[in-house]
Each structure stands twice: as C-alpha cells, then as structure tokens.
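Listed after this line are the structures, all set down as structure tokens.
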Structure 1
Amino acid sequence: MELSMFTRKLEMTPRLNEYVERKVGKLDRYLPSIDEARIDLSVEDTRSNDDRQVAQLTVWTRGTILRAEERTGDIFASIDAVMNKMYRQIARYKGKQQDRWHGAAEELPIEEPVSEPAGEIVRVKRFEVRPMSPEEAIEQMELLGHHFYVFLNMEEGTINTVYKRRDGNYGLLQPELD
C-alpha cells in the first residue's frame, strides 16, 4: 500500500508522521487489496474549537474508493476517529462484496467536488467510467457517503447519475441528446 500524507495549516512533526503511518498501516490487516491511501490533515478556521482539526482518509482498492472525514479539537483524536469510521466502511464494503454474485462489475472511482462560494470552477476531477447497473452505482454511492454518483449504465450504454432523495429513495438521471 502506498501512503500519501498532506497537511494544510499544520506542521507535520515526526511524532505525527509516525502516528499516521502506524495507524494507516494497520488497514492492510483488514483489507489487503488496498492499492493506495491518502490522508489529508488540516486546521480549518471555524467558530468552534471542537471541530477545527480535520482528518480525511481516502483509500483506493480495486477501482473502489472509500473515504472518511472527521473533525475534532485535537488532530490525534481526529485521526483516531477517521480510522474508526474507515474500519466501519471497510466492514460494510467487504460485506457487500461477499453478498454479490460472482460476475460483479468493477466499481467507478469518483471524488466529491469541493464547493466554493465564489461560483467558479475551482477544481476538476477526472475519473475512469466503467459499466455497471444502477443498483451497483447506488452501492458505490452509499460506500462513498455521497449524495449522487455518475456512472456508465451498462443496460443503456449511456452516462447516468443516481442520487439520494430526501424521502430516502433514489433517483436516476438519464440525459437525452436533442
């Protein structure tokens, strides 16, 4: 597993570096197929001191992305909390993989866009689109904790989007060309 660490408004001390490597290194025990892990540690300007220290962990495994983010008043507590959240996501991911029938399609990686109040494009994400059913896209969306998910619908052969509705159900967007 390749580990990348990034900080913003925070100094990466040797103690913090060792702590992150030790904690994230344990993920291999729970999910040996992890290709890459990225942890972003930052201090954000918020009114509450209790959620300024942010840890975001992203894990890539066989084309699937698992992501967790936690905020606390202490960076070490944020790391512990994000690791606990990731362990739960890995358990859910492994459970869904075991429940699937043998010919499962590969998953589509996607990252949530960063929302900025200025109304301009501040970040562009490119990702590989793989064919899957709407049900598989919903599974991937739930694993990532997103509210929407863009995928190649293998039944229609078109790019579609699934999204979670306020009533708890799901919607499917199928664009049509004029």
Structure 2
Amino acid sequence: MIHVLAAVLFFAPAGIANATPVFVSQFPLLRRWQTPLDLGKSWRGKRLFGSNKTWRGLVCGTLVGGLVAYLEAITVFRIDTSSTRLVAISVFGGMVMGFGALVGDAIESFFKRQVGIASGRSWFPFDQTDYIIGGLALSAPFVRVSGHQYIWIFVVWFSLHLIVSYIGYLVGLKDQPI
C-alpha cells in the first residue's frame, strides 16, 4: 500500500495537470483563450495537434502542477514555508512534471492525428500513457527514481486514468468511457 501512496503523491502534480485543461475550458474568464498549440498549422494535410490542445491548457496545467506540488510540500511533507529554497524546488518540480505530462499528451495527439484518429476519440493505451511518459521523462533529470518506483507510478496512474475517465464519462465531461 505504501508504494501506491508514494506513486500517487509523487506523480500527483503531473496527473492533476493532465486533467486541468478539461476543467479550465469551463471557466468563463478563460473560455475565450482557445489558441491552439499548433496555431492551426498542418503537416501532411493533418493538423499537428488539433484544436483541443491549447495554450490555455498548457499554461494552466503547468501552473496547477506547481500549485499541487506546493500544497503537497506544505501539507503532506510539512516543508516550512520560510525555507523558500525548498518551496521553490517543489513548485519548480511540480511545474516541470505538469509541463511534461501536457507535452507528452500533445506529442501523442500529433501521432493520433497522423494515423487518422479524430480529436476526442480514444486511442487505447496511448491516451492513458502519454502524460505518464512525458511527466516522468521531463522530471528524470531532476529526480532520482528507481525502476521499481517507475513501475508503480506507471501502474497506479494508468489505472487512475481509466477510473477518472470513466467517472468523467458518467458525469458528462467525456463522450466515451475510455
């Protein structure tokens, strides 16, 4: 059980950052900021990332990754907020992981578009793994994690993604259960 909890806590900034674009798109103040990451550009006649990958999602998700890491630092790990260096390292780490998760998702969207899968359609298991690979890859230069820990993170967050996606489907945030 300790491995599951450690995996959840370690990767929470990236996992929550990955879900952030769906939620911030519902904020009235942010709705109009819909600039696509690919700026509408295409390659081989297909959009690079599609309309659903926006600068709003990337920026907000990255910031939320930092916020989640900050909240974990002061509540779970009880880092003293007067230690600005430790707090800054936590926030930076969360932002890197969040950014990595979203970049991983965008890269997967590029390949999804190139093989002809429509935006919003499922591409199992790549939709469930892209953000994990991206978040772990970008955080790797800054954090030492064992192979065993990587496996736990992967298994836990892959499973959480399936569960959360299904809940999103049940409450009407998604068109498909997976």
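Just so it is clear, none of the values below were taken in a lab; they were calculated from the coordinates. These figures come from a predicted structure and were not determined experimentally. Cβ atoms are built from the backbone, for glycine too; each structure is taken alone.
Here are a few things to note about the model shown:
- Which entry (1, 2) yields the derived value 18.0 for mean count of other Cβ atoms within 10 Å over residues 36-43: 1
- Which of 1, 2 yields 13 [relative contact order in percent (Cα under 8 Å, 6 or more apart), calculated]: 1
- Label whose coordinates, when helix-only ellipticity at 222 nm (-39500 (n - 2.57) for each DSSP H run of 4 or more, over all residues; to 500) is calculated, return -22500 (choices 1, 2): 2
- Taking mean count of other Cβ atoms within 10 Å over residues 4-11 as the criterion, the highest value among 1, 2 goes to 2.
- Value -0.97, -1.18, calculated as log10 I(q)/I(0) by the Debye sum over Cα atoms at q = 0.15, 0.17 Å⁻¹, assigned to which of 1, 2: 1
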